[in-house]
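For reference, the structures are reproduced in the following blocks.
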Structure P
Amino acid sequence: MSTIDTAAAEAVTLTSELLRIDTTNTGDPETLVGERAAAEYVAEKLTEVGYEIEYVESGGKNRHNVITRLAGADPSRGALLVHGHLDVVPADPAEWSVHPFSGAIQDGYVWGRGAVDMKDMVGMTLALARHYKLAGVVPPRDIIFAFLADEEAGGKFGAQWLVDHRPDLFEGATEAISEVGGFSVTFKDGVRTYLIETAEKGIRWMKLRVRGTAGHGSMIHRDNAVTKLSEAVAKLGNHRFPLVLTDSVREFLAGVTEITGWDFPEDDLDGAVAKLGNISRMIGATLRDTANPTMLTAGYKSNVIPSFAEAAVDCRILPGRLEAFDRELEELLGPDIEKEWMELPPVETTFDGAIVDAMTAAVLAEDPGAKTLPYMLSGGTDAKSFQSLGIRNFGFAPLKLPADLDFSALFHGVDERVPVEALEFGTRVLDRFFRAS
């Protein structure tokens, strides 16, 4: 008979085994690995306990998704969507203490690329899905478990593709949970606060292009595309967008003040946010729009002036700021810089309702005396796609973390890892939440 302790232990094993499967997503069809092996692994784990699954190839080579539904006691209620992505960003083994695709369990952690982004949540939800079938657990409402491709490149072969081509798989879903929320931070006096994501910035992955006059590198050139692009990129990268306090950020800061007594004056908000410690990088990035240059491409030989140069810029835009952001962009770059981009919208909901009550109750049952607060994610998730179906989205992948762990640095970072105890804790919290929501 499967028990919750068995499921919690299995979540650790499943996470480790998933981390051994290389699902690197470079965004380039020529170099990405694809999610097929991980999707086959998930499909096997579900079917062997009796699930009927939808195994969906979404148009690209080795781009596979797995979706299944567990019937609840009241089919008239809106279903809960629980989604996680199977792909991971690249990792260089030479930089790591352990191999990024080892899934090593050592020193109290499970190590590997994707440990927190987000094969930990996949492992926890897969373990619970299996546990519910084996133990005959019937949740209050339908739960749709979705294991998806391509989140790290915007979901073109995952959530976006499924929303566009197979919305029937999510029929009846009214609320959803996924990554980067429910983790603990310790602000003061040992009191843990679990941050539940209720909002995330919009994404614009932008390519800038400048054209110039080609020629010999030994001569004088007034129309050098590399020079013009470099000047534009430096101007944009050094630009500081205005401070904008959204409702979700205000609510977060007010909650921290209530817990700690710390003030967050708007005339020195950046300095005040620095008091939040390691989490300040993530919170600080939700105070304003950002535009970070990430790649430069130009030329083919050192003595040839190229006719064009390109730069990639990762822009993250606050809810309600898109038009103002575009105006600032034009003022900064002017008309001579060509721009093209892929854009995903911001996400925002309120921190209230029965689902939030159920999250809070589940956390407090496992960690009495803790607090919960809403916050805005500076990055993005597949929630951007699912909100187009009218689904209300939250980040809730609960983890009880050591106070000194720099959690935000692990995302896309070197030596990504998740505590074994945090996985076991999160599985128990999710079980309570699923049974009560």
Structure Q
Amino acid sequence: MTLLDPTWTALLYLAAAACFILALKGLSSPKTARRGNLIGAFGALLAVVTVFLSVKLDNIPWILGAIVVGSGIAAPVARRVQMTQMPQLVALFNGVGGGAAALVALLELPHTDDSWVRLAIVFTLLVGAVSFAGSAVTFAKLQGLMTTRPVTFPGLPVLMALVLLAAVAVAVMVILGGSIGLAVVLLVLGLVAGVLLVLPVGGADVPIVISLLNAFTGLAVAASGLVLGNVLLLVAGTLVGASGTILTRAMAAAMGRSVAGIMFGAFKGGSTAGSTAVSERPVRSSSAEDVAVLLGYAQRVIIVPGYGLAVAQGQHTAAELASALESRGTEVDFAIHPVAGRMPGHMNVLLAEANVPYESLKEMGDINSEFKTADVALVVGANDVVNPAAKTTAGSPIYGMPILEVADARQVVFLKRSMRPGFAGIENDLLYEPQTTLLFGDAKDSLTKVLGAVKAL
């Protein structure tokens, strides 16, 4: 006996699905992102409560215990994670979702003789396992547990092809026979495929792969909805799959790359990988006081934040510097590249955290034409997203990537910790141009010194 009849269950599922759609809409803008998150969380809570009230469940103490344990782990981790580690957290969420869908499908296999349901089961098993294993590798790469460089070896493409062919063959046998043993083999093959898929990806490409694996997880969840006959899982999984696919394509376009090139570029040497090579060419460096004078008497300043700003947690100091300059009559904007940091929206969230007005955050397409009118472009911890090699050096790992046109500004100031290249592992020729000044040091410390010098003007 359940507390909800089918009509009320369907209506509540519809309300939860509407919440998920509104949540995605909210996440499309920094102004509404917080509200979108809250709406999505409410939709998830509504869905869980509806399941408890509409389905006759066994082992309720075990289910409640699992919820308590999972919440006890997830809540502290999510609250304490630094913004620079957000991509790793997203990767873990992806992996857990895909792995959970695969395990549910495995447990449902003995309870059906329908070939179409078995087809959904093997799809969920394979895609969920790929997402779980691939997400684990992306987490390890970003967390520094393994090299961020592409990992390849002779015969890797052949091995990948053999694993996928074996997976297809085993999947067919599971559909025809329903063997649990073969289903476990399929699960293992999916795990191996996930690892082999992500190993050749390196450097700045890893966040794009995280987004792709997020789409895989959504597809696995949607298929598990077919397995369980749950419409809400089907809707939610489809939304995640579609949004993950759109985000992946958008990120790839922002990098000037194809998704196939990102996934398999290492086989021909085209994947971004990172490097420790340092040029011996001379550069023009300066003091914080000199940079402050340059900024303090500029009429227009464009600040370009990057991953170095995020690592140093310098967003509040950057916001305070912008306010100090504006109090002197300087027009200040922040130029945001779509893949600045490590994920789309990374910089937007950091700067919103520091109460930078949303109207001061300008996307690449809106700000590029304005660099020509800027007296100073202040680049804080960014590199590849302003590197002219993306336009001038064919064969470069970032060639074709749309960049912020920082070189058009009258003066360019780089705040960098060192001369090491960015994720792409190539030099930035802009650093050696006569209009460019470098201020070396931790981004937050450098900004603090510049801020103090501006206030002293």
Assign the value 76, 53, 34, calculated as Cα extents along the principal axes in Å, to the correct structure from P, Q.
Q
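If distance in nm of label points 7 Å out along Cα→Cβ at positions 15 and 399 is computed to be 5.7, which of P, Q is the source?
Answer by label: Q.
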As an exercise: FRET efficiency 1/(1 + (r/R0)^6) of positions 63 and 223 (r between Cβ atoms, R0 = 30 Å, to 0.05), calculated from one structure in P, Q, equals 0.85. Which structure is it?
Q
Comparing distance in nm of label points 7 Å out along Cα→Cβ at positions 55 and 295 across structures P, Q, which is largest?
Q
Which structure, out of P, Q, was mean count of other Cβ atoms within 10 Å over residues 111-118 derived from, given a value of 27.0?
P
For which of P, Q does distance in nm of label points 7 Å out along Cα→Cβ at positions 231 and 327, calculated from the coordinates, equal 2.6?
P
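Among the shown structures P, Q, from which was the value 27, 19, 11 of semi-axes √(5λ) of the Cα gyration tensor in Å, for residues 7-134 alone calculated?
Of the options listed, only P reproduces it.
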Determine which structure produced the value 14 for relative contact order in percent (Cα under 8 Å, 6 or more apart), calculated from the coordinates; the candidates are P, Q.
Q
Say we calculate distance in nm of label points 7 Å out along Cα→Cβ at positions 31 and 367 for every structure; which of P, Q gives the highest result?
P
Structure with the greatest value (metric Kirkwood radius over Cα pairs in Å, for residues 47-118 alone, set P, Q)
P
Given a value of -19500 for helix-only ellipticity at 222 nm (-39500 (n - 2.57) for each DSSP H run of 4 or more, over all residues; to 500), point me to the structure among P, Q it was derived from.
Q
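No lab work stands behind these numbers, since they all come straight from the coordinates. Keep in mind that what you see is a predicted model, and the values were worked out from it rather than measured. Cβ atoms are built from the backbone, for glycine too; each structure is taken alone.
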